Each structure stands twice: as structure tokens, then as C-alpha cells.
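Participant: What follows is a set of structures to go through.
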Structure 1
Amino acid sequence: MCGIVAFYNPEINDKQAAIGKMMAAIMHRGPDSDGFYTNDKVALGFRRLSIIDLRGGSQPIYNEDKTKAIIFNGEIYNFQPLRDELIEAGHTFTTKSDTEVLLHGFEEWGMDGLLKRIRGMFAFAIWDDNTQTLYGARDFFGIKPLYYSDENGHLIIGSEIKSFLQFPGFKRRLNTEAVKPYLMNQYNDLDETFFKGIKRFPAGHWFEYKDGQMKTHQYWDAEYKANTLSFEETVNKIDEDLHESVKLHHIADVPVGAFLSEGVDSSYITSILNPDDVFSISFDDATYDEASKAKALADMNDWNFYSDKVKADEAMHDFPEMQYHMDEPDANPSIIPLWYLCKMARKHVTVALSGEGADELFAGYVNYGMHTHNNVIKVFTSQCKKLPKKTRVKLAHKIKKMPNFPGKVHMYTNLAEPSEFYVGQSVIYDMDYPTIFTSEDANGVLKPSYRNKLTVNGIYQKDFEKVRDLDNVRQMQYIDLHHFMLNDIEQKADKISMAHSLELRVPYLDRKVAERANSIPTDYLVNKHDTKYALRKASEKVLPDEWAKRPKLGFPTPIKEWLQEPRFYQQVRDLFSEDFVKDIFEQDKILQLLDENYKGDGSHRRQIWTIYTFLVWYKLFFVDYDETVSKYQRVQPEVASLIEQGKLV
């Protein structure tokens, strides 16, 4: 696990100095070592967190005749058999690392052939001196980030945006179009980032860059075609595939632990892994406590259980640093407990396994059609779903216009076309208030130059078009896979863990596991019994029933309570009142919203937190940037202490 940066720009003379500044911006991703390669056209830079081949895996790595060089962030879990195959084909290896497998695999099979063979999480770049071409790729799901800027025949790529900001002459410009959809969604879901000119390289794609021209190629996407396995066979296959995936994700030359909550996703993975050390987090507010149930499972299995409590004052103090590491504003409150979970785990292990991806692959969200626990409503709705499509949709439209009644949301979302209503995880389960900010409300709090016609659902339409012939659940899964998981869940998992120089591995997001999940009949995934039903039944092979049947909680965070604490209310109000805010927001309106939330029932908390997060981030990168860099461009103190003591593991 590392960080990579690279650029193609023949006009930069001192490429070593330029790439050095970019590498320094992501030192937290690789505190063990660094390395670079430059010539008259390109520069490649690398920061290393040693996981495999601790002594010999430094990068860049070169092929036999030094005509190709690679920098790589991630892990290739099946690299060992591929290495044997490449040695048999005549390639000479100088390391035992998975990085070198990618390089020789590119030589032997080309980019398409290589990407068909590997399993893992990755973002890498290869310079081919023979063809004067820079190649690169991002993994199937986008677990590892990769950004790029392609302007005026010059290319910059990197693991984090903050490295771009250190590039000579790069201008920090706010992408004003991103502000409104962020307010509706709690994260930026556009192709272009919050920084004008910097884009996300798409998951499941690779590129070739030659003579100032970039060509991209898609090599993988989720495909859904139901198999004919019985339910029992399906459950067995899920368990087999996850055992294989966890075994592969356990490969490392450093200690490996696991994150453990009370939910089925992490409990299942951890029980298969059977690690020495597990880690859990809770809050000083007793209402939000997953650690006690996690400890009960740890005690049953004799795992070393480490836990900590998030303190409100500490969290609100550290929140700016969290947003610095996210690169873009992300108002998902689960960032906060994840920050302290990673901080704690890094004192004991270098690698941790986590449960991200299970909900998107195995249909775990209530949004997929489980908005009621009333069996009568469930049965009636399931019968209505058998109606012809046109009749079903007409019925849904009539239900939407009716006054609220028990089961209304469940019936409507099961019968209507998802492309009409689905807004991902920004939904509030009230037909009248479907998003954090509606399009109209977001425009209402923004200054005119930030207003636009974008809607969350509108952003999804391009992807809905690709899956319009699939059933409702599959359509929504596809959207979440390419939006919420890609641009929120995976971003915070990577950025927050790497802020603490910790490698986070996600066994559910394995190519083989995903292809299995995508072939399961939908009725096995979501039915009258539960969401994620087939996965829950598979987990019973290693988990007690109580854990297998637990509803999803995520990382519940007491934002409502914090925003109604006088000291935090004042902290937020002070920020809302600053002069720069009035350039972006209708300042009186957001202050009124904050005051109403504080004095009322806290029902505006998501709107308040989303605005607050954006302003914290904006101040870091556009108001106090030099101070931000001097304060937060560092290896975390706990990790630095391990290095000083010679105890970095």
C-alpha cells in the first residue's frame, strides 16, 4: 500500500524537484521509503508502506533492460501463481513483490491480458521508453483512488489531489458546479472533482498517454445474469468464495487484523479470518455503542479485542484534519469513528480487513425494497409486483399522490421504476423529503452563481440507461456500486486509513466474489425475510444466529446531539458567520437553518452538517491553504513515534 504521483510534461526542466514536492504531499501514504524516475518527458514518484517483500519491494521497479518502469499502489492478491507463470515464460525477477508481477505481466500479456488475470485493488502507472507511452489503470471497483488532469498536452496523475496542488504553476480553482450536487448528496458525485481541471479516473478502466493524447479503455463492469443454482448451493458458494477471498487478502509480511462491529458484514469476514487482533469503536454517548456486542463475539473466539470511545470535543477538534485527508468535502459522519478506529488499529497492525462492499453486492440496504416490517404489506406488495410493468408503474404513480399511510414508501419504491425516484443513500424515509437538500432547497441557500439544474437522480440517469432492462433491485445496486460506494464509501475507507499509514483491505470487493453475487437470483438477496438474505444465511456457517440476523447500522454518529450542544452550536455558528461564506451561501438563510435546528428537534442536522463540512474543507484549501499544509502535511504522530522507536510494523 503506497501513494503514487506522475506527470508528463516535457516543458518542466527540474522534474526531480517537482515530483519531490508532489511526493511530500502524500508522505502519510508511505512513511517507509520513497523513490522516483525522471527523463526528459515524464516523472514518476512513489511513497511506500511496506507490506510484501519488505526489503526488496521499493519502487519504481524496472524490467530487465530498464526500458519500462512501474509505480503501483495497492495489492495483487493472486500474484504468486502469476509470478510462477511469468518465470516459466522467461522473465527475470529481482524482487518478490506483486509490483514486479504487474510489470512483467504487462510485457507478456499487454494491458488487457494483464487486467483479465489479476485479482486485487490497484492504481498503477507504467512508462514504456520504447514507445514513449505512459500507461495506467484503476481497479475493478475503484478501491484505490486515481486522479488525473489532462490539459494542454500535459498529464498529471496521482493517488490524492493534494499532490496536484504542489505541482509547479498549478492553480487551485473551485469547481462551482460541484457545490450544489454535493449539498444534495453529502459527497461529490461528478466526474470532475471540487478542483477545476482535476478528474477522477474511472474504475474498471485503463489508459494510454502518448504525445499529449489520452485514450481510455474499459476492461470490467458489473454484469447481472441469474444462475440456476438452488438456494442451498448459492449459500455454499458464497461461503466458499469468501473463504478464498479472505485467504488471499490475508497474504502479507506484516501483522493483519480486522475491524469488527456488531453487524454481519465485518463479523462474517473476521470470523473467517480468525485474526489475533480485532478493533472496534464507540462513542462517549452510550446510545451509539457497537463495541459491546463486538467484544462478545471476540470473547467467544479468543481474539485480542481493542476498543476506544470517540470523545465529542476531540472529534470536533480533529474534524478539519479529516477533511484535509479526504481531499474533497465528504459529510458522511462515519468518517469520524473511522478516523479513530484507524488511529487505534495502526498502533498494533499495518493491515486491517473491513466489510465494505457487502451491501452493494449482496443487496443490504433497506432502500432496495425493505421499508416496512409489516408482513401483510410485504405480501400484498409482492403480489402487486407480479402485475404487468405498465400496470405496476401506473399503480405506483397513484400511490405516490396519496396521503401518507403505513407502508406507502415500501409499496411505491417496490412498484415504481427506480430511475424515477432513486436518490441513493441521500434518501430520508419520508415521501415529502427525499434528499438531504432537495434541488430547490439547495438552490435556495446558494448564491446565484452556484445554482444549477442538477439533481441527484438526474446524475444517475446515464447509468440507469445501462441497466433499464434489469429488475429494480439490480438497477439500484448498479447505481450504488458506481456512485455511493465508488465516490463516498471507498474514498473515506482509503483516505482515512492511509492518513494513518494503515492498509485497509476489503474482501467483499473481490472480482470473483462480485461475479458470484451478481449471478444470484434477486429473490435470494431481498425477500420477505430480510435484505442481504443469502449472505446472512451463508454467514450462519461461522456466526451465531444473533449476529447473522442483525440489521445494518453502519457507523452511527451522534451528530444530532452534538449540534444541539451549546459549545458545538457556537463553533458551527462562528464558521457560518465568517465573511468568505457570504460569497457562496445566502448567509442569513443558513444561519437561520442552524438556529432552527438548535432550538428545535434537530431535524435539519444533515443539512447543517453538510454545509459545515463544506465550509471546513473550503477554508482549509482556499482560505488558509499555506497554514493547512504546514499543519497537516505530515505522518501522524503515532506512526512517527513507531518509526523513531524502530517499531513500525
Structure 2
Amino acid sequence: MNLTYIILIPLIPLLVFLLLGIFNQKIKPKISGYIGVLGLTISATLSFYTAYKYFFQIGKVGGVYQTLTTKTTWMNFTDTLSIDMGILIDPISVMMLCVVSMVSLMVHIYSRGYMKGDDGYTKFFAFLGLFSFSMFGLVLATNLFQIYIFWELVGVSSYLLIGYYYTKPSAVSAAKKAFIVTRFADLGFLIGILIVGYYTGTYDFETLNNSAGSAILNWAATSFMGLSTLTWALILIFIGGAGKSAMFPLHIWLPDAMEGPTPVSALIHAATMVVAGVYLVARLFPMYYFIEDGYALNIVAFVGAFSSLFAAIIAITQTDIKRVLAFSTMSQLGYMMLALGVSGYEGHEGLGYMASMFHLFTHAMFKALLFLGAGSVIHAVHSNLISDMGNLRKYMPVTNITFLIAALAIAGIPPLAGFWSKDEILVAAFEHNKLIYLVGVFVAGLTAFYIFRLYFGIFWGRETKYKHVPSESPLSMTFPLIVLALLSIVGGFIPFSEFVTPDRTGFEAHLNYPLATVAVGVGLIGILLAWVFYKKENRLSDRFANGFGSLYKWSYDKFYFDEIYLFVTKKILFKCVSAPAAWFDRHVVDGTMNLIGNTTVNTSKKIKGLQSGKVQDYAFAFISGVVIIAIVFIYLWTN
């Protein structure tokens, strides 16, 4: 397969970024929107063409999907250890190309209407181009260091987009929070990369994964605290993925990131950037599975399960519609992680891996739809709060229907896309760990409840007295909603297990009717409860909140994790570590240097008269010296 043209997929958004960034003041806003949409249309077209060529023509050889690479050496460290730059094509990278390009294209089209009239319109599309370039580069990376480079570029892009409203203090704080928290996680990622390179002699994904089951990567003789060094490396790499995918306890940046424009929330924090952590674990899945009997993979499973439950509980109590969706994203990412954690490797045993990637694919569509639908509502009523909304189905029929489709999809109601992918996750969990399965089923019920609490609160409920009569969004905003709604309906019918599996051979997945019935039943119970509580205005929700007392307040306040982090940073790190270090730096280090400098200055003042430039002073010094030497000589001679 000729891979030459694939380089255009990331380079076109980069060109859009440079063009709009350099000529920001010269290009008319309307033109910049068209340039951004055109660039992503070309990238999306090439991405889907690549998927068609790979999956249906030349990707499968001997019943196994091949890894196709083209690369060039960038840096050499040893004879075997180098950093290459190139392109890697395999089932999950092709799948991610389709996800990133489709969602990014829809966001670009949507932003033409949502951001209309904004002073930074051209700059916004430039930032979107930079983000798309970074994500494409991350997806196509051939080795750990290349993915790390684009990983950090994604972080920079998110910082720019979250803090887009830079005159708004909360947006600036949110951007810094996201950047700092993910940098701490990325430190673990970097250390993990260095350990892998040191002990294996390579950063190349293909080499690492093909050798994962062999003894050379086990390194049983090299251990630390009872685990092999490579197990520690994989745990550290997972910390980087957990930071990017907002897994507990590195989740605190995700809700605040909603300060960015709503299209940013849909693009970065619902469909692409935050799934980078899931993609990273999937990319190294053979290593996670084979090294030390999958010890690191067990950590992935339990962290994912807890994160999904933790976030779902918080989502129930939030009143800002974007924050409900933010915690929903964290919960669904937990689903993807736990699916990877309970997966086997060969044949049907790889169901969890397949289900995780399938859910990543379907979730991208319906979660982007939920965020863009929320943006359509915010655009109409100029508020993020559920209390400021109600009965909007009368004014916004397209947004209402498309949002309902997305809500049904994430609730796991058949035959929508979310049902198929979530069912496969629960089946994989049931086969490998019953506790994680029970958590998954409970989270499915919570998901259905909180998403329909949101839906009924926005489109049903009481008739709010709006300052201005709401109206449906323009076609530039509703068109992406319709496209994503169609994908949320039909996306689940793709035979995903035939294309994406850990051993790349494919298998035929079957619906597990008993487990599917349980999952759908729990989802319907969640929807029914939301119907009773929120479809019509009543006091049941207040009684519910009062009945749970402190637990409800803890959930509403996100279990005070922001306050815990502030306490640790301000009271412990700043006060007990940084302040003494600053005192030592000022008084000991600087004091020592100042003492040396002041002593030098004072000494120079004392002796500078020795070089006055006056002949008489030199003559006096010379004669005085001669006399002193003569006296000493005579004294020594006479004695």
C-alpha cells in the first residue's frame, strides 16, 4: 500500500493553522471558516479512503491485518535505539483516523455558526487546525517518542482552546489547570518511555508488540519492589494515559475545561483528545497483556471501573449541562479502560479490546452530538444551567430530536450505536470479573438516569420565562447534529469484531441475550426514574436530594477533590516545601553569593588606592619597598 498520500492527512490541518495564524488579520472571518472546513474535508476524505483501502483491499494478508509503516530515522542513540518519524497504519490507527477526521469536520462546520461574530473567529479556526494536526500525528505515530511529541502538542492545543476566552479569569484558570495536571501525568509517561527504551533497546511499536510475549521483554531478573521494571514502565505510561483521559484521581481538570467554547468541548473533551489515553493503552496492549501475566492490565481495569462509577455518581447532581456531559465523558472513558483491562488476546478472548475500541468509535459520535446539542441550546438561551431551561422542544425541534437520539444511544437502548458497544463491554467484564461487571451494570443505570435527567430538564419540564424567545439554530449548526445523529443510529451495525481485535484475525461477535436484557432493563429503569422525577415539574427531585443528605452534597461538590488538591498544593507543597526552599534559596544560596560579592567590592575599595595612576604614589611605594627590603637584609646580615 502506497502510504505517501497519508502524510497529507495531518499536514493539511497544519497548513490551515499556519495560513490562518500568520494571516490572522488579513483573512476575512467568513473565508477563514471555509478554509478550515475545506482542509478538514480533504483530511476526512483521505482518512475514509485509507480505511476502505486497508480494510477491504490490501490490509489483510493470510487472514491477519498487517501493520504498514513508512519511517525515517530522526535521532540515533545506539546501534539499536533510535527515534524515527513516520506513519503506522493498522486497524486501530485507521479507526482513529476516521473518528478524529469525522468529529473534527463536524465541529468545524458547526463552529461556523456557533462562533459567528466572535472577535477571534479566524484565530479559533487556526487553533482547531493545530489540534487536528496534533491528533492525526498522535494517531499515526510509529514509536513511543513520536507519540509523546504529538501528545504534548495536543496538550498545547487544548491549553489554547480551553483558554480561548482569555479575558475571562475562569477560562484562564481552567486552561492552566488542564495543562498543569496533565503535565504531572506526562512526567510518568516520559519516565515510562525512558525505562522501556533502556531495557528493550527500542521505542518502535511494531518491535515492542511483536516481542511482547517473548522472554527478552519479561526481564524477570530486573525487578523493583516485586515487579519487573517493564511492569513499572507500563504503569507509568498508563499514568500518562490516565491524565489525558481524566481517570481518577487525575480527573479534576476535565469539568473546568468546559470553560472553552462548546465546539471545543465536543472536539477535545468528548471525542478525540481524552480518548488518547485509551488509544495509548490499546496501542501497547500486547505488552500490557503478556508482561508479568497482565499485572499492569489489572490496574487499568480497576481504575477504569472505579472512574466510571465515581464520575456517574457526580454527574447525577450537576446543574451545568456541560459539566454533566464532562463527567459523563469521564464515566464512558472508564468503561473503555475497564474493557481493555478485562480483555484476553486471541480470538473471542479479545472481546474486551474490541469492545473498548468499538465504544470509543460509537461514543465519539453520540457524545459529540450531545455536546453540540448542548451548544445549540446554550446558543439559544445564553445559559449553561438546567434551571434556566425547560420545554425547549417546542422551539428547537431538530436539536430536541437529535439530542434524544444521542441520549438513547448513551443509555444503551437498542438498536442505537451505544447499545452494541456497551453490551460487548459488559459481556467481556462478565466473562472475566464479576465485580467489574456489576459495577458496569450499575453505571449503565446511572448513565441512563443522568442523561435523561438532562434531556427532560432541557426539553420538557416547566415552561421557563425566557428573556428572548428561543429559536432553532442555523443550518451550519443543525447539519452536523443530523449527521452525527444518523451515525449514532447506524454506527452500531458495523461488524467491528471483524476489523479490530488484539490478534488482528477478527472473529464473529454474537449478542448475549440474557446479559443484553439485563443491561437494557437497567437502562430503561434509569430512564423511567428520570421520567418520574424530571419530565414534569414536581418536588420529587428535592426530596431525593434531601433524602440522601450529605452524600448528595458530597456528590454535588465533586467529593471535594478540588479542595483536596488545593490543600495539598497550598498547605503542604507551597507552605511546607516551597516556602522553606524559597527561604533557603534567598538567605543561604543568594546570601552566600551576596556575601562573596560584597566582600569583593569592599576589599577592592580598600586596595584600589594601590593603582591610583599617580607617579608620586608609585615612587613612594617603590622607595618604601626598597627601604623595607634593605632593612630586612641588614637585619638578617647582622644576625
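Any read-out appearing in this document is the output of simple, stated calculations on the displayed coordinates, not a laboratory observation. Since we're looking at a predicted model, the values are computed, not measured. Cβ atoms are built from the backbone, for glycine too; each structure is taken alone.
Participant: Between 1, 2, which one scores greatest on percent of Cα pairs over 39 Å apart?
Facilitator: Comparing 1, 2 by percent of Cα pairs over 39 Å apart, the maximum is at 2.
Participant: Given that helix-only ellipticity at 222 nm (-39500 (n - 2.57) for each DSSP H run of 4 or more, over all residues; to 500), derived from a single structure, equals -21500, which label among 1, 2 identifies that structure?
Facilitator: Going through each structure in turn, the value belongs to 2.
Participant: Given that relative contact order in percent (Cα under 8 Å, 6 or more apart), derived from a single structure, equals 16, which label among 1, 2 identifies that structure?
Facilitator: Going through each structure in turn, the value belongs to 1.
Participant: Figure out for me which of the structures 1, 2 the number 3.2 belongs to, where distance in nm of label points 7 Å out along Cα→Cβ at positions 90 and 226 was derived from the coordinates.
Facilitator: Of the options listed, only 2 reproduces it.
Participant: Another question, then. Which structure, out of 1, 2, was mean count of other Cβ atoms within 10 Å over residues 10-17 calculated from, if the result is 21.2?
Facilitator: Going through each structure in turn, the value belongs to 2.
Participant: Suppose you compute log10 I(q)/I(0) by the Debye sum over Cα atoms at q = 0.16, 0.20, 0.22, 0.24 Å⁻¹, for residues 234-337 alone for every structure in 1, 2: which one lands on -0.63, -0.92, -1.07, -1.22?
Facilitator: This figure was derived from 2.
Participant: With distance in nm of label points 7 Å out along Cα→Cβ at positions 202 and 298 computed per structure, which member of 1, 2 shows the largest figure?
Facilitator: The maximum falls on structure 1.
Participant: Among the shown structures 1, 2, from which was the value 4.7 of distance in nm of label points 7 Å out along Cα→Cβ at positions 42 and 370 calculated?
Facilitator: 1
Participant: So distance in nm of label points 7 Å out along Cα→Cβ at positions 18 and 530, computed for just one structure, reads 4.6; which one of 1, 2 is that?
Facilitator: 2
Participant: Once Rg/Rh (Cα atoms, Kirkwood Rh), for residues 242-449 alone is calculated for all of 1, 2, which comes out largest?
Facilitator: 1
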